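Colleague: Structures incoming, each one as structure tokens.
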Structure 1
Amino acid sequence: MKRLGTLIRLRARRQYYIARALVRGRRMTSLRNRTAQIAPNAILALVTLRNERVRLPYFLDYYRGIGIDHFLIVDNDSNDGSREFLADQPDVSLWTTGESYKGSRFGMDWLNHLLRRYGAGHWCLTVDPDEFLVYPHVNTRPLRALTDWLESSGQRSFSAMLLDMYPKGPITDQPYREGQDPFEIAAWFDPANYAIRKNRKFLNLWIQGGPRARSFFADQPQSAPALNKIPLVRWQRRFAYASSTHMLLPRSLNLVYDQDGGEMASGALLHAKFLSTFIAKSAEELDRRQHYADSQEYRAYHQGLQDAADFWCPQSRRYRDWRQLEEVGLISRGNWA
């Protein structure tokens, strides 16, 4: 009976998230709707952003290169030229809104709306503009090879741990230029220092740790940002993201790990947050207070950045390729040979 009650409550919550998405989706303004171009087998990328102009050329080129066919992007009132740049991209459908990011469940109401309307029947990748998906064989096999394998294996979702990347030395020492591969600068990562636990209500894994935990949340590790993500999903209209891309409903989509002790295929989202542009970005977001827990995370960043934060330590590893991540146990091929 207890399990049945939990399922009923989770179903009601999913319906609530879908209803929210329908309401808030109507408040967005379509600037460039090119969704008529979306082919039946297209792989879609969905993004919400604000003032990310300098990142966009490399971001779009990277995902085009691995096989994204069309981008659905929500611009949250940018004033740095992001909106104008995106409107000119032939494979981008663009919406804009001045509504509260926090009031839209940190953008997820907007994205759930677009996923429901345009993503049904497609593999959909939901990411931030500083997240870059790496999966087994990424350098030799396109994303479609992965989604075809997932589909043939009966898997509807694919997990990717958020892997914070950082430079060696203060992040202000190496200015980032538009169009540059961010990992020429943010080339280092923590190979260990991660804690994992299971969320018994939603069945997803909860991962914390890495450079942000040791640099900004050493005294409160339980407050460190979550690193678990499920960004790639074969979408259906009854699905909904419940908390960013950390977990979904129905909760069976969160079972992206082998419960019998084996390994399922997984990837990583290389996180290029910590570039020279982050100083101004963190100050803006702290002032706006539009992030989770009254921007507690950005308050920690602001305090830490006063001392010219350097995330590098003797245990840091320089990123090489996906095989290196597999060697240290951060991604897995599972049964995908």
Structure 2
Amino acid sequence: MSNNTQQEMPSSVELEVLVENLNIPWSIEKQGDTFYLTERVGNIVKIEGEKVEQQRVVLEKELSTASEAGLLGFVLAPDFSESNLAYAYYTYEDRAGQFNRIVTLHLEDNVWREHSLLLDQIPSGTYHHGGRLKIGPDDMLYATTGDASKREIAQNLQSLGGKILRMNFDGSIPTDNPFPNSYVYSLGHRNPQGIVWTTDGTMYASEHGESRNDEMNLIEAGQNYGWPIIEGREEQEGLRAPLFTSGNQNTWAPSGMSYANNKIYVAALRGNAVLEFDLTTNEQREIITDFGRIRDVFIEDDSLYFISNNLDGRGNGQEGDDKLYRVSLSQFE
């Protein structure tokens, strides 16, 4: 466990607003000069320069309107330019109840249609749906899942809730997953909403604590991250404590993550900030504040992009919310 130290935030930050009037955006994806943002209500927003287009998403199941739920994680297939395929994570409701599922979407004539089902009946409850999708450096699809407000399932290897999952692109279980015939890559998570890898392939995840005690964890295959047995700075043999934690005096509500120059950048919802974690010095600081709830971050070259989430039912909406912003990372050096 590291003793994290806090740095001062730069006194003034120059940034630009790229898009306004988004409807609860959740994920940022980018290919070439084109952005694709999911909106929780069930749209994908395509942004090319000055052109902003809200694309319809046709799903097999009825999208849930529960708190924190909806169309969440989204990542373009590696061969998207040829296949027009992407992967998505969404919350739905049917006669059997409320669940999350991971699917492929196919883009045709500006409409995304559910194409194939990869994994179904991921637990979903009042809160804590997880929802982040990312493709790892090992060319595997990773997903974060929440404990669905049923804390005990995070420790149950038979449940898909409260986990980080790993699968092949066709939805099958990789033969080298840590638990035989299981999608589970790591367990003991409460509500992880961000995953990222450094250039050397080390994996990190962000996680919401119960009462403060938010976490940023170094993730290794087969490890148990403790929820609900331990959280924050608590330690117990056989359970992994976080690399960074907000402690019991502060809250971040961390979500999407990105990486550059041995630093991890994390969107913070209740923290109303973009957080920077320096992996070399173990220092942390807020580099962006005053824009309300931040849901996701994306870094390309010297540009850090982030989306606000002030209309998600937990924030205070301002004129033009929600928005996509861009800021130069060189300002924070």
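Nothing in this text is a laboratory measurement; each read-out follows from the coordinates by a stated rule. Remember, it's a predicted structure, so these values are computed and weren't measured experimentally. Cβ atoms are built from the backbone, for glycine too; each structure is taken alone.
Colleague: Given a computed value of 0 for helix-only ellipticity at 222 nm (-39500 (n - 2.57) for each DSSP H run of 4 or more, over all residues; to 500), which structure among 1, 2 does it belong to? Working shown, then result.
Modeller: Values: 1: -8500; 2: 0.
Considering all the candidates, the number was obtained from 2.
Colleague: So relative contact order in percent (Cα under 8 Å, 6 or more apart), computed for just one structure, reads 22; which one of 1, 2 is that?
Modeller: Values: 1: 22; 2: 15.
The read-out comes from structure 1.
Colleague: Who wins on FRET efficiency 1/(1 + (r/R0)^6) of positions 63 and 199 (r between Cβ atoms, R0 = 30 Å, to 0.05) among 1, 2, i.e. which is largest?
Modeller: Details: 1: 0.55; 2: 0.25.
Across 1, 2, FRET efficiency 1/(1 + (r/R0)^6) of positions 63 and 199 (r between Cβ atoms, R0 = 30 Å, to 0.05) peaks for 1.
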